[in-house]
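Several structures are given next for inspection.
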Structure 1
């Protein structure tokens, strides 16, 4: 029997659910995923950016429930310190926490204009000025990390919480055909090649539910 359960709302659209899944994989815990029904009002509100809080994913372990992705990251770090979800160096760890917090609380234009949709692809998608500023900021963060820590991931050879937080952005850049420089494109490719990402995306392809509001023709 798995030691933990991760409740998610959608593999195709659920960027926060993907983050929670990747964190559990990075930590190396034994867990199963449990889908929250598409008719759940709070889950749907999160997907449509109508909710101010993130109640999914929710990790249940040892009788304890933890929701919100940063809270899950903190819990998993305490549970599995050997997984090194945060960089060991104090300066790198501070920078990692800063960019994780930035993703958690910011980039509202990116979220609304480029919603995660793993089954869709929009070649030549028109990016407006509001979202371009968010894209430029993400690219700046990635370039600084890759230059400072050498890649292939944001803080070097090992995956961290930052990679889990920015992984859904990689999928958005692919879905909406966002042009990237070679270093950022290589980072996206490295994230998309992760076995956990491949597992998630394959499952998303078979997911029956569609959220009409997120499947409109852009």
Structure 2
């Protein structure tokens, strides 16, 4: 199981989280970028993120919750970025934006908010590296996991298997050990978590990493 550690927290400085990650088994640093337009909240500037992530060699998993994607993509390709995910609800021409990210040689993901039908991603699966199922409403940390997200994961995973494409399913929002087990059994490939992991980075990352469908 892959684990992406969100650094969004109202209680701990992002830099303090990042400083500890190289000692853990986590796969990615999950960076939530909000512009105050697509969602109400705003997060870090590009300069602030550059300063925060300098403490770790872990790859970045960048999640754009913004209206205008290109400028942010142009910036984040300059960092240690593995993948950039944008929102289905924020983009008119999905295929064009997928190509925009791919032209930089990065993995590309498409995120869907809780009220969005998971089937909207089906036409794009062959071109995507990741579908991100939001299990809370985008915009702030600390929300409770939405149980319907498990069924969304199943729906998307079944279509990926049916179409025989190489696309991972990720889930983000309110993830703890108990609902992570449900998500893994539904077919998720990447668990994104903030609050649960921040409580004990080393041990809680390890607990999610060792999850398997047999759990």
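Each value in this text was obtained by applying a stated rule to the coordinates, not by laboratory testing. Because the structure is a prediction, the values reported are computed rather than measured. Cβ atoms are built from the backbone, for glycine too; each structure is taken alone.
Thinking of 1, 2, which structure, once mean projected area of the Cα convex hull in nm² is computed, gives back 11.7? Numbers along the way, then the final one.
On the way: 1: 11.7; 2: 10.5.
Going through each structure in turn, the value belongs to 1.
When distance in nm of label points 7 Å out along Cα→Cβ at positions 79 and 183 is calculated for each of the structures 1, 2, the largest result comes from 1. In this comparison of 1, 2, the computed figure 3.5 for distance in nm of label points 7 Å out along Cα→Cβ at positions 15 and 103 is attributed to 2.
Who wins on mean count of other Cβ atoms within 10 Å over residues 7-14 among 1, 2, i.e. which is largest?
Working: 1: 24.2; 2: 16.0.
Going through 1, 2 one by one, mean count of other Cβ atoms within 10 Å over residues 7-14 peaks for structure 1.
Could you figure out which one of 1, 2 the value 17.2 for mean count of other Cβ atoms within 10 Å over residues 111-118 was computed from? That value comes from structure 2. A value of -9500 for helix-only ellipticity at 222 nm (-39500 (n - 2.57) for each DSSP H run of 4 or more, over all residues; to 500), calculated from one of 1, 2, originates in structure 2.
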